[in-house]
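Asker: Heads up, there are several structures right after this.
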Structure I
């Protein structure tokens with residue numbers, strides 16, 4: 001499997017693991033220093049994100065991937081994922097979001113991991 005294939009699958013796996021509340025898989029995919037910046041400007045660490053999924057503060061129901069753009073430069077990759085996501089974040093009503101994730105992935109100990117994600121809409 002090529003690096004691009006691995007990176008694309010990591011993005012999909014993170015979406016699926018968040019829907020399924022597979023906290024072990026999320027922990028495996030995200031680097032220890034991972035930071036998620038929500039569209040509200042809220043920053044969450046890896047631990048905070050996992051806890052929000054576990055507690056149901058971030059509820060994901062379904063994802064439809066519209067595009068995943070990947071640019072690799074050595075051991076770092078930039079990913080722009082555009083995914084229609086059915087979610088109810090932080091107590092909001094369940095609705096479809098056109099969610100854009102700008103991610104930074106790095107190869108750490110020869111394994112691709114997500115280190116940063118910035119969420120917005122498209």
Structure II
């Protein structure tokens with residue numbers, strides 16, 4: 001069940017660095033709030049694909065589920081009752097407020113992952 005896929009790991013690192021740059025240097029109304037969330041689901045997917053040997057659809061669904069659960073926790077104000085409120089890094093990573101736009105971005109990331117996986121396997 002455990003594996004190591006170098007290609008997914010390198011993509012994960014690239015996406016992680018992109019996410020860090022967005023968090024540190026971008027403060028706009030689109031890239032940071034929506035494109036960052038879109039990439040977050042893809043980043044999670046690549047991380048899990050690096051180490052877990054499951055069908056891509058299952059890992060894509062897991063990545064989407066985690067993304068949406070974090071958004072649900074934001075809706076429930078979970079961060080206000082924990083140490084997240086006092087930790088700036090966790091606030092940036094986990095977010096601080098619910099948005100349906102974020103959920104849409106996660107779902108779009110999910111569909112891009114599925115599309116790319118299907119095209120990659122089709123061309124292999």
Structure III
């Protein structure tokens with residue numbers, strides 16, 4: 001696995017029709033984020049899930065390249081573990097706001113609303 005793949009999930013499928021984005025992601029056990037994050041039972045940290053949502057929202061939905069100003073109604077319900085396939089859904093609400101959620105066969109993993117603001 002190359003260095004880039006050690007910090008990003010494997011994208012299996014992308015469905016994009018503005019303002020909606022749906023991505024199927026495979027979360028490999030080789031991700032650097034699992035190292036040291038609970039060795040006995042590794043989980044994907046919430047901050048990583050948030051980072052991926054912001055990255056893909058900007059990449060696919062043409063959101064402004066601004067820093068995250070606020071994260072609202074952020075909820076983490078079910079942990080994401082190594083070698084899991086998940087679905088990330090993002091809906092663009094404006095040029096500076098989007099909502100996201102992660103789902104799998106285990107249910108909803110996380111959701112939230114992100115507001116972008118100050119220039120990077």
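Asker: Thinking of I, II, III, which structure, once helix-only ellipticity at 222 nm (-39500 (n - 2.57) for each DSSP H run of 4 or more, over all residues; to 500) is computed, gives back -4500?
Answerer: Working: I: -8500; II: -23500; III: -4500.
Source structure for this number: III.
Asker: In terms of mean projected area of the Cα convex hull in nm², which of structures I, II, III is highest?
Answerer: Values: I: 7.0; II: 8.1; III: 7.5.
Structure II comes out on top.
Laboratory data are not the source of any read-out in this text; all were calculated from the coordinates shown. Everything quoted here is computed from the prediction, not taken from an experiment.
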